[in-house]
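Colleague: Several structures are given next for inspection.
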Structure I
Amino acid sequence: MSISIQNVAVDYASRRILNGIDLEINAGEFVSIVGETGCGKSTLLRLILAEERPTEGRVLVQGRQRSRPDQTCGYVPQKYSLFPDKTVLANVIFGLDVTSRGFFRKHGHKEEALRYLRHTGLNEADAKKYPHQLSGGMQQRVAIAQALIMKPPVLLMDEAFSALDPGTRRGMQQLIKDLWRESGTTVVFVTHNTREAVCLGTRVVALAKDCERGSSIVLDLDVPHLDFDTDESHLARLITRVESASAKSPQVIDETVTRIR
C-alpha cells in the first residue's frame, strides 16, 4: 500500500470540508480525483503532501503517518512553481542541490537534469533559458522534470494542465501518461476534466460536495488505462457514470463506497 487515508475529516473554522474519507491507493496506481469546484479535491491532495493535517483521522504514505512535506511526495501545482531568477537547469536541480550535504552539487546533477528535460521534450538550449522565456506548456514540462528528478515514490498533480491551451494540454497528458508507465510512480491527479480523468487514470475517485456535512467519496471506479482516441461511445459511458455520481448528494449514497472493478 502506497497511500492510506483513514476516516479523515477536515474543518476550516466551523465548516466541515471533507468528511469520512477512506481511501487506499496501491503503489503504481494512477488515481484521478474529480468533483465539483469547492468539494475538497485540492485539500485531499494537500493532506497527502502534508501541507495540511486532518481534523480527524490520519494519512499514511508508505506506512508512515504524514507530518510534514518531504521527498516521499513530488508535487506539480496548477501554477508553475519555478524560480523566476533561475535558469531552467537551475530550477530542475534545485531540489538535488538542497538535499546534498552543504548544498554542494553532487557530480552528475547537471547531466541528470538534462536527461529529465530531454525526457519531457525540452533540450539543452532550453536549459539555459529563464522561465519568462518559455511558453506555459514548456514551463509545466520544467515543473514536471523538477518533481520527477527527486524520484518520489508518489507524484501529486493539482489541476496541472488546466491553464494550458487544448493542443498543449493534449501533449502534456500523453507525456505524463508515458512517464508514469516508464517510472511506475504512484500518481494522484486532481482535475475538473472528467474525460482527462478517465483517460489518464487506472482508477477514478469522485467526491460529492455537501456544504453542511462535508464532501465525501461517492464513487471509486477502476477504469482501463485508455487512449484519448478510444471509442467515443465507451468513453461517453464512463464519463456519464463519473459525472452522475459526483453530482449526487453524499446523503443519498450508501455510507460505505466500495471500489468498483
Structure II
Amino acid sequence: MPRPRLKRVLTRAATLMVFGAAACATHRVDTVGLEEVPQRLWGPPLAYPESLMLAEVEGSVILQARVDTNGRVDRTSVRVLRSTNPGFEAPAIEMLVGTRFRPAYREGSPTVAVIQVPVRFELENAVENRVAAAEAVAEGQRLARAGTLGPAMVAFTEARRLDTRLVSSPTIWWTLCWYGSVWGYAEDLISTCDRLVALDPDDVRARDARGFARALTGDFQGAIADFEAVIAASSSAGQRAERAEWIRALQAGHNPVTPEVLERLQRREP
C-alpha cells in the first residue's frame, strides 16, 4: 500500500514554526491620532547569542521601528535606543524585523506607526527552552524510528522553535532523511537529504542516507555517487562491502533496496 504524502504535515510544521512564542511581549507606540495601535500577530524566536549565554550574561535592548500599512517592520527604520550589550542588538533586530503586526489604523484605514519594543534576554528562559528543545529532538527521533514521521516532524519543528541553533541540525536532518526513506517517504524528504549533505559533504552517514533515498526515488546515478563516497570514507568493512554490492546492482539497473531490505531496517533496533 503506498504511503500517504506528507504535504499536510509539512504545512502544519511550517505553521508551528511561524506561530512561535513571543519574544517581546510588550511595545510602546505613539497613539496620538490613532484609532488602533499596531498589534503583534506573530514572530520568530529570539536567538540568544551563544557566547553571552555561556558567560551567563543577561540583558535587554530597546528598539524603535516603523510599522508600515501591511504590518511589516521597515528594516531601515530600526534604531537601537538602549542596549546593555552590543552582542544582543543584532538578534533583537532580526527578531523584530521578522515580526508581523496588525497595522495601526487612523480614520478607518491602515497607517504607518512608530513603535518602541523592549527585547529581554533572560538566561532562565533560554536554558529552559534549550532543555525543552533537546527533549523534543529525542521525542522526534523516537517517533521517526517507529515510522510515525508526521508527529516526528512536528516534534522537530517545536525543537527548532525553542532553539534556533537546531535549524541546521545534522541530527534532525539525518533522522528525517534516513528513517523517512526507511518508512517509505523518500520522495517527500529528498530535499531534506540534500540539505543534510550540504551541511558536510564529507559526512559518511549523510552521504549514505541520501544515497539510500536516491535509490528509492530512482536516481540510480546519484545513489552510486553517494555510495562510492561512503566506500571511500567508511571505517566499516561490512558497510563498504554491502554498498559495493548495492553499486553493482544499481549499475545493472536493479534497485538493491528491496522490500525485504526495508522490512529488515524497519525491524532493526536503533
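Colleague: Any idea which of I, II comes out highest on distance in nm of label points 7 Å out along Cα→Cβ at positions 72 and 144? If you can, show how the numbers build up before the last one.
Modeller: Values: I: 2.6; II: 3.3.
Biggest value here belongs to II.
Colleague: For which of I, II does helix-only ellipticity at 222 nm (-39500 (n - 2.57) for each DSSP H run of 4 or more, over all residues; to 500), calculated from the coordinates, equal -10500? Working shown, then result.
Modeller: Numbers: I: -10500; II: -16500.
This value belongs to structure I.
Colleague: Continuing with the same structure: Here Cα extents along the principal axes in Å was calculated and came to 56, 44, 30; which of the structures I, II was it taken from? Kindly include the intermediate steps, with their values, before the conclusion.
Modeller: Numbers: I: 56, 44, 30; II: 75, 44, 29.
Label of the originating structure: I.
Colleague: Match the computed value 0.45 of FRET efficiency 1/(1 + (r/R0)^6) of positions 112 and 200 (r between Cβ atoms, R0 = 25 Å, to 0.05) to one of the structures I, II, and report its label. Each step should come with its number before you reach the end.
Modeller: Details: I: 0.45; II: 0.05.
The correct label is I.
Colleague: Now for a separate question. For which of the structures I, II does the calculation of relative contact order in percent (Cα under 8 Å, 6 or more apart) return 16? Before the final figure, lay out each step's value.
Modeller: Values: I: 25; II: 16.
Label of the source structure: II.
Values quoted throughout were computed directly from the atomic coordinates according to the rules given, and no laboratory measurement underlies them. No experiment lies behind these values; they were computed from the predicted model shown. Cβ atoms are built from the backbone, for glycine too; each structure is taken alone.
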